[in-house]
Structure P
Amino acid sequence: MSKTKERIRDSQLRYQQGLGQNFIYDEDLLETIARLSGVSREDDVLEVGPGVGTLTRHLCHLAGRVRSVELDSRLIPLLRAFLQEEENFSLIEGDILKLDLAEATADFRRPFSVVANIPYYITTPLITRLLTAELPLRRLALMVQREVADKILAQPGDEGWGPLALRCQYRTEPRLALEVPARCFTPPPKVDSAFVVMPLRERPAVAVRCEADFFRVAQAGFALRRKTMTNGLIAAFHMEREEALRLMAEAGLDEKVRGEALSMEELARLSDAYTAFREEHA
């Protein structure tokens, strides 16, 4: 048994499955994960869900500074005690989905990185928030369910191609860094995990006239799977069929193509056509 695991046992801490508490104690694996995150002394790191601080300590040895956000108040004294010798560590107790991220990272060097062993139940909301908060990010390095990793990396036509893949690939260049079997965690979750590294793009993957329209149009296509993109436009924007067909033609798209089959570039052309249509009818 690792010393950290003994420390948890001695504290009589009970893991809270409702908070997604599945911890890694294998020091070699933790060192590998920290290294694969890509952080260096040039990076300040916002860590989400430090748990008992096992990965946090390795990040502290690599990064300029590490600021961790932990929701479970029971873990706060354990974290402070375990990491008291790490001078570049600081801790915020709170909910990452409610935290003012700009304020929490106001003193960070720009751009900064986010590393997280994300509680599975907040994966999509957290990724969406990080990518839409206009933060000066260098990269996201995230431990997620393997199924979620597959969705992040999915391509047009894949079963997993949808809003999460589009959001991530629009802003970042995600890659699978490491597969992590369930047996590596305590307690073991019911599914395997994956560590995904997502460097931020210098500019979005495609240029669009209106970013909000781009994601609205994409959502219209993903919302009615197995239906045509034409029908998705009609349902989402309450337009006449002739109007939807006109937009599809202007984007150079077959009226019978399904939304989940469209590439990011095709969705960009369609969203630009929709933006023009919306402005015409404003």
Structure Q
Amino acid sequence: MLKTNADLLLAAQQGGYAVGAFNTNNLEITHAIMGAAQDRRAPVIVATSAGALKYAGIGFLSQIVLTYAHQAAVPVALHLDHGPNFASCMDCIRHGYSSVMIDASKLPFDENVAATRQVVEAAHAVGVSVEAELGRLVGIEDHVVVSEREVAMTNPDEAAEFVRQTGIDALAVAIGNAHGFYKGDPQLDFDRLRAIRERVDIPLVLHGASGIPDHDIRTAISLGICKINIDTEVRDAFARAVRQFLAKHPDEIDPRPILKPTIQAMQTVVARKIELFGSAGRG
């Protein structure tokens, strides 16, 4: 059943768990995500980035996910991840997305508010929920110094004002999390997350969660994180499965036997995350 992120995250907020948002680029990844969600009876967010839509085509990829969503016995949201602008969000809404993220976090505060509010007004008019980001989530950079890291993080007072001015349904926060695999242990600022939670009453989102230790994930959920994004670990499982199969069958050219093992490998990763997030059995 197709739902919005707001539907899933408000339930998670009340229940003290988090819903996994897993990025897809193709049929096999979607199979894995939905297989895990249905096996674990868990609500799930299937996310597509602008890059995924450019690769697969928005019409093709959206229909793969929507076909699953309408047939599934668990709640499913189709979500645009890190939408770069108003036009990209509207294009996804026209293609049946139930939720979109507008990421104007690189802009100055007032411009971020204006860009986000424009999407909120249009999306809410047709029953689509909106996520936005405050703070700057970056890739893994060893050379980032403490002062630069501090500037990139979400300011708790600004977060409260941002939510008030935009009317968003969920806020993605920067608390030391980053995209990609971490080099060394991630240093999440839980005091900052606690301060944001005290000022903001809507569901909070943690991006860049691949590779964050389980105990930190549990702490983040206890402090108000209701949506957790996973992409890199799923991709890694896909690549490992392909390499292992071709090492054993170097002459195989049929994509079906090559790709079939990737589904189970990715599904195992997604299922483990669902259990970790506490969303198993919540569907």
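Taking distance in nm of label points 7 Å out along Cα→Cβ at positions 22 and 102 as the criterion, the highest value among P, Q goes to P. Ranked by mean count of other Cβ atoms within 10 Å over residues 110-117, structures P, Q are topped by P, which has the highest value. Looking across P, Q, the calculation of relative contact order in percent (Cα under 8 Å, 6 or more apart) that yields 24 traces back to Q. Figure out for me which of the structures P, Q the number -16000 belongs to, where helix-only ellipticity at 222 nm (-39500 (n - 2.57) for each DSSP H run of 4 or more, over all residues; to 500) was derived from the coordinates. Answer by label: Q. Looking at mean count of other Cβ atoms within 10 Å over residues 62-69 for structures P, Q, the greatest value goes to P.
One of P, Q was used to compute percent of Cα pairs over 28 Å apart, and the answer was 42. Which one was it? Structure P accounts for this read-out.
FYI, it's all coordinate maths here, none of it is from the lab. Keep in mind the model is a prediction, meaning the values are calculated, not measured. Cβ atoms are built from the backbone, for glycine too; each structure is taken alone.
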